[in-house]
Structures are given as structure tokens and as C-alpha cells.
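Listed after this line are the structures, all set down as C-alpha cells.
Values quoted throughout were computed directly from the atomic coordinates according to the rules given, and no laboratory measurement underlies them. From a predicted model like this one, the values you see are computed outputs, not experimental measurements. Cβ atoms are built from the backbone, for glycine too; each structure is taken alone.
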Structure 1
Amino acid sequence: MVFHHLTFARYKFDASPQPAKQDMVHLYHTELQERHPNDDTKSAYFIEAIINATQHSPNFDYQMYLARSDSGKVVGKFQLLLARQGSADYDTRRHYAPLLIYVLPEYRRQGIAKQIMCYVVEHYADYDIHFIDGYSDTSDGKAFAEHIGAKLAFVEEEKRVQYDALDWDMIQQWRDDGQAGNPNTRIYLYDGLYSDDDTELQRFCDLATAIEESMDHGDTAADPTTITINDVRSSFKREISSGIQPVYMLTVEADGQLTGLTKMKYFQNDPHHLRQGITGVIVSERGRGLGKWLKAEMLLHARIRFTDIVSISTSNGHVNPPMNAINERLGFQLTHARHFYKIPLPDLKAYLGLS
């Protein structure tokens, strides 16, 4: 094992010098290639847009760092997410601090992740943190999490389907069945914000919150489940500024009730790939085929609107049988599993040898 004396430099997208930006882009690029080795190389502009989008969250303060060896060479990065005071579910979320570490493959098993954790525990000792949680996409990261005593809390499965493999006749039939079985329900399409009116926007927030709260996130402190108007407006602003076009569809009942939603994201700097976001229906309206109808309607819309698409990706918890069944019928195949871990701060300190 080679031991490095590391230095840590805070990274801020709007303030860090160009060499630091280049180093961060390189790390993200390497991480993406390790996760999806068969994908086309992403442009620096695309990666910068993703980094920028993460740093302007209304709920979390993203503390991002570059890790350098004693020779000045960048060996990894990490980010610590701290709940912002006054944000949704702050009283619960402030006790959890997601720590996301990435070490370049050639520097692994050299004590770097351990040094990062020591730095975080000591540097953020004044924060009221009870648990450190995070996730890993790599076998090395999963092995390290288990080695330090972190407990597996949740598994999220990343899946992908090639556009030319989709069964469009089946998808059309899903739409026809949805319309026939729900003659008084309409699907409403919109880009970006559901409404500029706060009263209407709150109705959307109530729907999104109800769907989020009904999802099984395992033994994790998931992202805030209370969706606020500020969350929605901030998310839209971040996505647009990062070259992301969000597209939503809602199921609306005859009395105006919002009962389901689906979201697709189109990346202007990654025009061959679509990202399928959340699809959900409120508990009281499940069993009517609304989820399949929403999925089908969005896919048929995307087929006409985004003509250069090669593949679509999505992710779901392994404990979500209904949506996993829909995705399986559409032909989505597992590309990798993201394992979420959690460790109490006292246990982490004991591993690190800190009092």
C-alpha cells in the first residue's frame, strides 16, 4: 500500500480556477466511463453543466472538494451534502450527511478514502451529524463500504433500453387501453413549470409529495419527500441553465384532481440519450393502468419530438415491483446497481481511530 499525504481544495463551479475545473471534469469523465464503458465520450461542456446543476440545490449545500497527493496530482474527489436550514424536512435530514467519494482507479487501496473520511469527520465536527450515508456504483466502492462496517440500506437499479428495440405496437396498445379504461381522464403535457400561478403549482407539489412519500426508500434518509414550490422553481431553473429540457405529463381527472405524473429529461449536449425520471400514481388511484398509460404517452411523444435518440435510461428501487414490471416489458435491461449505505457517526469514528 502506498500512503499519500493529501490536501483538499474546496471546489466551487463559479469561483474555482480553470485548472481546477479541468481536473474536476476529468474526474467526472472517468467516473462516467467506469459506470458506462460503452457510452460515447461526454463533452466537457456536458459534464460542466451537470456539475453546475448539482451546486445550486435549495435543499442541500454541496461541499465539493478535489483531493491531491503530496506531488499535487489529483487523485480523487468528494462531496458532502448538508441540509440547508429551512429546507424541506430539515429537522430530519440535518442529521444525515451523504458523503460521495470517487478515487481514480490507479490510486485505490492506498488509504485515500480513509483520509477523506478523517478530514470530513474532523472538519465538520460542529455539525449535528448522526449518520454518514452515501452510495457506490463500483465493486471497489461497495467492498470499501462493507469493510468499514456500513450497512446496506437500499439498492437502486439503473436500466437502459435501446430505442430501436422498443415494441411500439405494444406501447400504442397501452395508450389505447389507458384511454378506453379511463374515459374521463386526460393527460396534460407541459415543458418546465406546471404553472406560474402558486396555487396551481402547489397542487403539483402536493401530487409529487404524495407519490414520493408512497415510495419505498429502504433504510435511507432519502431526498426530502416534501416537495415545495421553491424546490420546483429552483429545479427548473437549474435544469434549463444546464441545457436540460424537462418534459412532464400529468393525469388529470374530470374534477381537476391530479392523480399521476411522469417526467422525461432531454440533454441538449447528449442528444442521443433520454433520461426517464419519476413515474408515479397516487395510492388511491392505482390499479387503473395510469402508470402504463403515462409511460406509453411519454414514449410516443418523445418518438416524434426527439428524433436522434438512441437509448433511454431509468432507475428504480429494487423494491418497486409494479414499475419494474412495466420497465421489464418495455425491454429495459440492468446496466448496474447503485448500493446505498449508512453508518452511524460513532461507528465511523471508531473505524477511523478518532475519539
Structure 2
Amino acid sequence: MAKKRGQWLVTLGHSSFRGFYRGTRGRGKAPVARLGVLVTRRVPASATALLRQIADVEMPETALTHDALRQRIAGKNALMCLMIDRIDAAVLDAAGPSLKIVANIAVGYDNIDVVAAHARGVTVTNTPDVLTGATAEFTWALILAITRRIAEGDRLVRRGDWKGWALDFMVGTELQGKQLGIVGAGRIGRAVAARADAFGMRVVLHDDAPTEIESRFRFVPFDELLNTSDVVSLHVPLGPKTRHLIDRKALARMKRTAYLINTARGPVVDEEALVWALGERLIAGAALDVYEREPQVQAGLLTLENIVLTPHLGSATRETRTAMTELAARNVVAVLSGQSALTPVAN
């Protein structure tokens, strides 16, 4: 921290900005009140250290209800939140005109009313890229877990039901030579596709707004992807067009030997329809990391053996979760220092 003509010049990484204390030449001059940041959940110390260089940080010990969030946000200059926090017009109004940024610690931002935020002059940011690799790795973990019946076998051993090796015991499905259909060709979808060669799978993709991608990957219509793929993996954002994208009609179009994987957003899949399809053996199995009403899980899913259920672990590595929170903190620092956000969300 260096002093410069009555202001503090704070250096953070490669960016510098004037801090929030006026010079104290002459006695009796008090420092200007520091900015305030509300962080809705506990985050790594490395992220709060970035924030505390420019602001006072309030971080509750327990989860905030929506009403409590409205009370705690009043007068704050920045909000750092998670995807489980609903940031609607009521929260934004409770914050008042002092709020400059809502930094979401997630790549998705369907928990935030972005239009309402922008209408109030509030910047919204997310954390793209930093969780791409971890989520792609986890997607492949789910693919292997369901096709090779790993979780099912683990449960069987723990129950004491394993009677010994047999030639036809718990046989699964190989990936070599099979087709992986990826719905959503964004960063994560492309990263999943890039790892398919290691398992000898060919890849087809579907996206309503396809971007440039390696020519070895073929874009196909949605129906064709469902009809021909052995594994269907979902990587779309949640929106009006993708809510219940996988419904009874879509599941009926899939191969009876196919597997469905969802590491995107829970409401992309109609869970009641999935229970029906798995129970009727219209598809071979499914693996879910996200759910329609988290942390609640559709009761029918819990009784099925041909499904793998994990508690939203896609980005859950120490490295990635730390990187996500630090990126969110850097966005807060940038905006509160009068600079552009690093990863802003558009309308």
C-alpha cells in the first residue's frame, strides 16, 4: 500500500486503485467510512483477504433466509452470493442505491434477476472458465459410475450381499465405439467432448446457438442426438427454453440402452418423467448431480437402482472452489474501484 497526495493507492495483483481513506493532514480529520460487502456463505480466506483490502466484510456463520438476506444487504456496496441465494427485485431494493455489484460464485446465474439488477445500475458477474475442467472431469466420473454400475456395486458390497465372482455378475456397458451426445456446446460441453477420445467415443453435439468448435465434432438436430446416442450429457443453462427440455417425449426418443447424465441445472430434466422412464426401462440408466428442488430429491428416484445420485459436486474440488470465490472477489474489487468487471453478465 503506497500513499499518494492525500489518498491511499492500493495495489492488488496487477490492478491499482485509489482506496477509500482521505488523507489525514492536520489533526482531527477522520477517515471516510469504508465500503461494505456482504458474503452470503463462508468462503476461503484467500477471497475475503482480497475483499478486506478495500472494504469491511460481513459473512454470517449460518445460511441466510431470503428475509434475512434482505435485512443484511441494506446499505451494502457489494454482494457476493451463491447459486442457492435468490437475488430478486426485493433484495435489490432492500440494498438501496449503494449496491454496485452482485458477484455470483457460479457460472450459471438463473438465481439472479439480471434485468432488475441492470435496471438499478447494478453489475452482475459470474465465474466462468475456472470450473470448466472440474465439471468436465466429474461428468466423466458420472458416465463411468452409471455405465459400469460402480455405485450400485458399492451398495451391494456394503450390504453384505456379494456372494463372489461370476461371469455374468453385474455386467455393465463399455464406452469404446459408442456415441456421446452432448446437449449444449458451451465451455463445459466442449471440455467433456474433448475428453471423449480417451474412452474411444465418437461425439455429436446439439446447440441452439453453436459456436466455433473442432471440425471432428458434428452438430446434429436434437431429435437425432436423442435417437442415436448411447450417452446423452446435458450442459445447457437454465431458461424458459431449457426447463424440462428432457421430458417424457424426449426420454421416449432415446435408445433403450442409453444413459442420461445431468450436471447442468436440475429443472432441465422433468424428474417425474425420468422416474417413469427408468421404471419402464425406456432408458438403461441415469446419473444426476443436480435436481429440480435442491436439496430435495424426487422420492421416486431414491428407490431406483439404475441411477447415480450425487449432491451437486460438479465443481467441488479445493482448487476450483477456491478459484471461483477468488474470481468473484476480484470482480467486486474491480467494480468498487471504478474499473470494469472481469466477467460481467449481459442481459
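When relative contact order in percent (Cα under 8 Å, 6 or more apart) is calculated, the result is 17; to which of the structures 1, 2 does this value belong? The read-out was computed on structure 2. Where does the value 37, 22, 20 come from, among 1, 2, when semi-axes √(5λ) of the Cα gyration tensor in Å is the thing being computed? Value 37, 22, 20 for semi-axes √(5λ) of the Cα gyration tensor in Å corresponds to 1 out of 1, 2.
The value 13.6 for mean count of other Cβ atoms within 10 Å over residues 84-91 was derived from one model only; which of 1, 2 is it? The correct label is 1.
Here percent of Cα pairs over 19 Å apart, for residues 68-203 alone has been calculated and equals 71, so which of 1, 2 was it run on? Computing percent of Cα pairs over 19 Å apart, for residues 68-203 alone on every structure in 1, 2 gives 71 only for 1.
One of 1, 2 was used to calculate helix-only ellipticity at 222 nm (-39500 (n - 2.57) for each DSSP H run of 4 or more, over all residues; to 500), giving -8500; which? This value belongs to structure 2.
The value 21.1 for mean count of other Cβ atoms within 10 Å over residues 140-147 was derived from one model only; which of 1, 2 is it? So the calculation was done on 2. The greatest value of distance in nm of label points 7 Å out along Cα→Cβ at positions 172 and 292 among structures 1, 2 is that of 2.
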